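Novice: These are the structures, in structure tokens.
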Structure I
Amino acid sequence: MTGNAIPQRVFRPLFVLTILTGSFLLFLVQPMVARMALPRLGGAPNVWNSAMLVYQALLLGGYYYAHRLSKLPVRRQAQIHLALFVLAAVTLPVGLIALPPARPGFEALWVPALLALSIGPVFLLVSAQAPLMQRWYAANPAAGQPWALYAASNLGSFTGLLAYPLIAEPLMTLHAQSWGWSLGYAVLFVLIALCARARRGVAALPEEATSKTAAALPGRRIALWLALAAVPSGLMLSTTTHLTTDLFAMPLLWVIPLGIYLLSFVFAFAENRGPARVLTLLAWPALFTAGGLAMVSQGSNGLVPVVASIGLLFLLCVALHGRLYDLRPDPEQLTFFYLVMSAGGVIGGFFTALIAPLAFDWAWEHPLLVLLAAALMPVSPRLDWRRLPGLEASSLRLVIIAALALALFCCWQIALLTASFESGLPGKLWLIGVVFAGLLVTPWRSIVVVMLLAVMLAEGGYMTVEDSMAGLRQRSYFGIYTVRDRPDEKLRTLVHGTTLHGQQSTDPARRLTPLSYYGPTSGAGLAFANAQPLFGKAARIGVVGLGAGSLACYHRPGEAWQFFEIDPLILSYSRNRTFTFLQDCAPDAKVNIGDARLELAKAMPGSFDLLAIDAFSSDAIPLHLLTDEALGVYGRALSPRGILLIHISNRFIDLEPVLAADARKRGLAAAKRDDVPDLEKGYSASVWVALARDPAILAALQARSPDQKWQPLAASSARVWTDDHASILPQVRWQNIVGQDILGVSK
């Protein structure tokens, strides 16, 4: 008996298992390869966005391959597909190719090239199995509709994505992860072979029938498919940038928007349409509440904006993907449909990851995509009151005018409260008025977009517009920087995302005084001020992370200074005298542009007597700068009696136990300076750790400042971070995440 004659219920679990396995592997390898690349790429949010763009492009390639392959008889498809699976296996186990480092300014191209060349073949083939298996499944007339299998595919993707940070990364080395994934690849090969066996003897749909169906598809529908796929894809990446830049700068959040995006397909493509319809209905009020925060750039207190952004992403993705499902073609066009969806995903990713950082000075792509989502939202029948009996056209016009007037009046009141920083309960009540007015006009999407834009501006978006018009911000591949003058405090500040990265007094008497985390009682201030007594007049000093250049004003004649900075834009602030520390205090200091770890690896052994590591991107942890291998690079660059200083002030991650573990492993003396200075003088609380081979040098540092105590490090973590194995989960300060002041601009 052929597979075509056996009842379908025997084989449905096999196809579901194959699709789940492939999708699980597909989204397990994404964070795994990104983790492998950390020593080369660093931890900027755009690195993840670039990686996602590569994955989407490879996914498009896989879907195109599946679409072309599906025109052949199933037996021939299986022969080709399995042969290519074996051929691609020569690239296993998963690893990165030895691509030369990126030239400064070319990271946006280098990152995709590295990832595509490293995992391209296996990723492309594994990505093809979801549409291909659905096509094989639907080849049996008794099988029924295959669309629910796409929900299973995304459930597998969601599970794989969560499994990496929760299971694979904490429990396995990268070497073990790579071999484990390779074993999963072999299992997938066997499952695909079994699916092929279950469908032997089944012919593909004749090509002429497929082309006729394709010709019957109107171009307007295909364009709508593209838009409905592109906006959620772009919104997923823009939410990542929005969260990590302006709301809640924590690397763990990078995978959450992708997980939410994948989960939305599980609901949107389910056979039971009830949950998708309910979530679509909820998306409308979410647009006017959570969507109203999409243009806020000043940050706000509490966890509410974070939950609101993630919740909004989920609801909009379900609504738009649900509309995409409702517009699906016949199963004969399944692979073409998924190909168009994948192309839309690439368009959204290309816009957000490559175009937006070049075109915008802030994450303007995020509110823009929210507005586009509002324009594409499906109208829920429960909100379409145009069909109520007895309503005339004149009555409809009056309702629209009244709703628009109510919304604009409420937005005006919200804007007044926002300007006075007193929104509170009155602001929430006015927002309810906007939601009510918005729900009245959901059938008219253009009016919805106008109302939503008004809410965005009222909630604080007008401040974001003012900052852009005033030219206060600049954007690079590594982040969004805001330079702001505060005349009342006589300060000029440099903020990266929501994190203060330096400030300079505009008072001539204090213009060259290091402020923020670098004051005289900070760990850095104490060490740099005593560099010559500790190491002599020709002390050799290195600083990783330029910022505003504050530390340069600890420079003394005779000292040799070097700075290491990955972002040329940061250096431009010193060269154009936006901040004058570097030019006024250490004009002869050498500035190296590039990844500090790679640059220090090129330095001669014993090049520095004092080396400071201060290279956070907003609050994101540059994991590759804190591993055991990284400390080995620093140790090699230090003189035998040299001191390594590491800035570990962070709202969300406790780095002290990590450094304590490495100090114990390497037999280093270690001490911590926890500084709580006078905040009114422009100083900020900071925590610096000093490491040295010679305990006597740390004792001498303490003796030079007896009133400013250095303390022993706390108990070390169980494991040392390495390039092969590191997890930040055990070091997360969960109490700060749910605390009240987690979104300020202090580090």
Structure II
Amino acid sequence: MTSDPRVVGADTLSVDVTDGRSSFPRQLARTRRFTLGLPRAVVFAPGGDRLLFLRSAGGDDPVTGLWEAVRDDDGGLVERCLVDPRRLDAGDDEPPAEERARRERAREQASGIVAFATDRELSLVAFALGGRLFTHQVASDLTVEHPTAGPVFDPRPAPDGRRIAYVCGDGLHILELPGGPGQPGATRPLLVEDGVSWGRAEFVAAEEMRRERGYWWAPDSERIAVARVDGSAVGTWHIADPATPWTSAGAHRYPAAGTANAEVRLAVVALSDRRRVDVQWDREAAPYLTRVTWPDPLGQRDRLTVQVQSRDQRTAKILAVDPSSGQTETVRTLTDPAWVELVVGSPAWCGASLVTVEDLEEHGNDGSRALVVDGQPASPPGLQVRSVVHTDDTGVLFVGADEDPTAIHAYRWQDGAVTCLTSDGVTQAAGAGGATMVLTAHPDRGLPTTEVRWAESAGGGGGTLQVLAEAPRLRISPRWLTLGERRLRAALLLPTDDDGASRLPVVLDPYGGPHAQRVLRSQVAMATSQWFADQGFAVLVVDGGGSPGRGPRFEREIHGDLASVPLADQLDALDAAAEIEPRLDLQRVGIRGWSFGGYLAALAALRAPERIRAAIAGAPVTDWRLYDTHYTERYLGTPQARPGSYEVSSLVDADAALGPAAEWREDSTPELLLIHGLADDNVVAAHSLRLSSALLAAGRPHRFLPLSGVTHMTPQEVIAERLLELQVRFLREVLGGPRA
């Protein structure tokens, strides 16, 4: 694939932070971090000769449309746009609150058609625009808007395409299509109950368990498994916008650590007579509903499978459900002395075989997160499975990493053997029926590439989906390092115009916590760090203990203490990098980060003031008592049972004073900049406000930038751009620039 002609060499690139539309901060903001124009949400037809996907028309076009790619007579690929949302006169409508919340949980930054669902054969597609329900019939190329009970959220066709289920408010509704998909149809409520919601994922499921759905069609299209969520016991928090005091504060049910969760049940409902069968399991022992799947493998057409988890997350059970009675049978029990990791796509069925991903202590040097089929390890020792993409009678498609955690590959398990499908970079995958699509971000080029392989049963062949994204306008040249005795994976980025002689101030640029890996062999992943380096810094990106990719033991080093290992690893890696590159000026070190990275930045300023001169903490968790149950209790337990874990991990104590581990010396007080969106419903602004108050009471100088109307993911273009510029100015002010 040819490179983007708009990418210029660094010798002609101005790195002035205010150079307008051509600046990197502006490009990063308007491309939504280079995600626009990429094919995504790929779904294959069962025959493996056709697929649907989402893509916008360019690297700076935020409006996503629905596309189809089919196998041509020569085995190649032909793609066409099925639905351009701009032509439906619905793209500017405000989505309902439930959809806005879903997008925040999914970190969705685009507009237009951002999610869709199909029937079994991919002949009927359902999607919502501005709360309005649309279907598209692929064969006739017909798009129809349907009547609904109100603003629509998460519409999904039945497998046979004769009905559409959708959520409206707190209820689940059914749209009947008696005249076929091309007719408007008639809508009726299926499950509506005051005070509870039907068909929506509760907050911790969507945010922490990666379960975004709340209902699942049966293969026979006559029944639906539906989650019932009663949040009445969950504490109500209020999120206000001080910039608009005439508006009411938004009420938000937030289950803080150690407090009540929503009560979640599951029922199977027949559409013909609305008969409801409640699924039975010990909800006191396992209150979390983590996975629901209703597969259609040969001989298992009526097997509803659920996974439930204990509140302490040390036990998860996979249950087979009899949908006619609600009775359950335990198929497999997973246990771990720390926590059972929830992996996307697991559990699943491959024919009649149960597929899980499990942490095996002795399966490789650091243990393995292994693919397990019918209780037996199916992936080689040392391979860390990241997610299961698809399972069917042809095998299992999954992604993972081998001995190099900085590269993520696609793999297929089939007939007892595992085959790697990719060679370098960081891969996302989709597949069905033996067909695959892989999208790979590369370490040596700015644009990702795609490869589609049609199923052999469909004639084989393949091609590429167009990548319409923009490449970063930078020359990105990370040095991939393995540092210290702990062999920490790191990337060191120096200014493009580095003279090779100047001593450089250092900026640590971590996330540093669970579930997010920063050191990846992808130019796009390193783009922002390279831009900071081009402003006159040496930027060091390190994945420390708790980060994914290195195996279960490495991840569990933060159990009971979220602070000590992540901070020590950043500082140890800094010293090890300085031995390799002696021009790193260890007297001028800064750190920046967002979310857990923001927490780590503030932590470094408070607990290592002799090492850190400047810290930028964006949306940091400062008191883990104020973060949600499922995430926080996984690592720290509850505040009632393990108060010491919260004391060592939090930056402020239960009385909103600086924690006892905070250090302060008059001769080494770092400059700390706090940044927080006031509309953040994930890490609420109270975290930064409480830390700011504690710092003020202790006489600790700091700066605080509140962002009105900004959520945790800061989607606004201008704000995202200006935040980068502001951070550079702050770091230059405190650390200075290169010195002879």
Structure III
Amino acid sequence: MTGLIYGGQGDRDALSVSSIGKRRKGVAGEYRGSRKVPGMLHILFSFIPWIVYWALSGMGSNLGVVIPLVIAFLLVAPQIRRRDLNLMDAASLVYFSVAFLATYILDLGIFVEESGFLGYTALFIMALFSLAIKRPYTLQASKRDYPEVYWRDRLFLTINSMITAVWATIFLANAAIFLFLDMPSTVILSNALIAFGVAFSAVFPRKAPAYLASKEFRKYDWRVEVDPRKPKGEDEYDVIIVGSGIAGLTSGALLSKRGFKVLVLEQHYLVGGYCSAFNRKGFIFNTGVENVSGLWERGPITHLLRELGLKKDELFVKNRVRFIFRGRSIDASDMEEFVRALSDMYPEEKENIRAFFDEAKKAYEECYREAELYGTPLPAELIAKVLGSRKLADYPAEHPHFYDWMNKTYRQKLDEFFVNEDLKTVLCALLGYLGTEPDKTPASSALTAVVSYYIHGGHFPRGSAQRFADTLKEVIERHGGKVLVRHRVDRILVERGEVRGVRVGDKIFRSPIVIANANAKTTFLELVGEENLDREFVEYIRGLRMSPSSFMVFLGVDMDLSGYPTIIENLDEGYSIVINSNADPSLAPRGKASVTIMTLANYHDFPRRGTREYLEKKRAYAEALIKKAEKVIPGLSQRIVVRDAATPKTFERYTSMPEGAIYAFDQSIDVKRPYFKTPIKGLYLAGASTFPGAGIEAVVISGMICANDICGWKAERSHRAVGLPLAEARSKAA
């Protein structure tokens, strides 16, 4: 779940293996011993020599130079011993040393007579210098109030730079006041500006994270009021959903259950998008969904099923996974088993393996800490909107382990804990679920989409992926919603920047809210139309890179493969085997097996569909994969009853996903997905195009966010908390 809080890529400390345990102390959010003096109070201490200086110099006393020099020395001396020098205190010591020499050695009175102008000019230069070297002088004091996890965060540095810039402006203004004005105006105005600076320094750090995180989002944060109780015409709806992927079905199921009149429109003859299945002579194959996360106690899918009155055990079964690396098999059904297996393989890393998973588990649980409120983690802009600016400001301190993962790549996290490169490779085995390289993968995404499978395990959709999608469809229809397949939306209707409905052929369906569960490029460039969008936004959408696609071989074999685990990840040759019938025997005839072999593939490697070159490429790819799989399952090629295959062009044809991308946009750290709200009022995005990305758990989160936003976050929270009917809950929330 990348993008929960804005944070930059801090420099990674060089760490030896033996130092890892010590480092974890900082990540856990512990403060330095010096934190006994709060940051704001420390800044006030730093002002003491200046206050004494201006007070005594104002009375014409040369002691106004001597006493501040002594105080400045007393402030700096312990800092020198700790090797932790405060820039303002150091500047004070230098200034008053020069003032002492000028006053008592050179017999100059300027530092006493012009104390206001010279003092504030010196402070201005100090503040400006700290900004020039990118170490704002307030940063050191701020570190006393915040755990180490904040310190290298880009937002933390930005806020301190802004605070320092304000103080630099105040110092410059006060220098001008003392240069051009006389008493008592100088005292009144300068003190007023200092008071403003103190207040700004106290309030801004609390408000800034929410402001900065929400600044762009606020342009799109419109509100469309819909009254589910208001009578509607035959082709008029509260909400229309374009596309029936799991995100769209999730939104539709929740909204239907909460009383909204919902219409789902799907171009294909099946619902589900990538979460679907097909039957060949009694062998059932999923089209991509094999290992589902988010089904632990506080997982989003668990929350969704609970709200819809569905039972997890009737829809999902836990997978058993085997990893093959360097010709060696690693079987794991839970974290403890996986840790033991890795410790046996890499005994020299045993302590680090345990430390890594202990921290990962803490980080993962922190990510879902607020999920009990709305069923999902939230991105930064929604934390600020729904939970408040203080919650966003406190997020790193309340989620120190997860926040540390948010500001690093997966490669950096692995390097922090491990030396053995083979072990790191094993822990990247499931990065195919993101389609990214370790050094381009946000560590937080790896945590929620990869490491989570080691912690809580993954699940296979019982009865096939199609059954899960069909179950959500049935919930929509049971609560009065409508799902129409073979209904390809040709246009999302927009008038004066607001949604009015959709057009399918020559038929119009009206609604003030449309949820687009289609790729963002398709949504904006084809269905909305560039003429309804800002040029800069259109260029941004055009520039988004697509994710990799996949090549799959579907085999029905006359073999009993029940002795194998459900999923086999072969790291040596870069492919996966899924024995669907091991998770659910009903997916193949008795004594036979349904097998899927898959690998990542490049869309542009395949010629145009239907050409001889395309068919030859498809056949060659399939045979190569079968040959590789046969090394793991001997005799596989001799027992094939049913064979089919899917290329990136196949996925593009059936889902209208550009380039057949299986994760929508590239999920690397430098790609920013569009918000779930769009520049068109009333138009939502749901699915892999937006937060938090691809995968069943992720798109369920996306769908739930859309539903909660349409309902009104406070109303939905009240509704679930006290079990009130929706209309009554909305009334009470208002």
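Novice: Between I, II, III, which one scores greatest on mean count of other Cβ atoms within 10 Å over residues 440-447?
Specialist: Ranking I, II, III on mean count of other Cβ atoms within 10 Å over residues 440-447, first place is III.
Novice: For distance in nm of label points 7 Å out along Cα→Cβ at positions 160 and 672, find whichever of I, II, III sits highest and give me its label.
Specialist: II
Novice: If helix-only ellipticity at 222 nm (-39500 (n - 2.57) for each DSSP H run of 4 or more, over all residues; to 500) is calculated from each of I, II, III, which structure is the one that comes out at -17000?
Specialist: I
Novice: Suppose you compute Rg and Dmax of the Cα atoms in Å for every structure in I, II, III: which one lands on 25.5, 81?
Specialist: The read-out comes from structure II.
Novice: Looking at structures I, II, III, which one was distance in nm of label points 7 Å out along Cα→Cβ at positions 128 and 528 calculated from, given that it came out as 4.5?
Specialist: III
Throughout, read-outs are computed from the coordinates displayed, never taken from laboratory work. Predicted model, so just to flag it, every value in this text is computed and none were measured. Cβ atoms are built from the backbone, for glycine too; each structure is taken alone.
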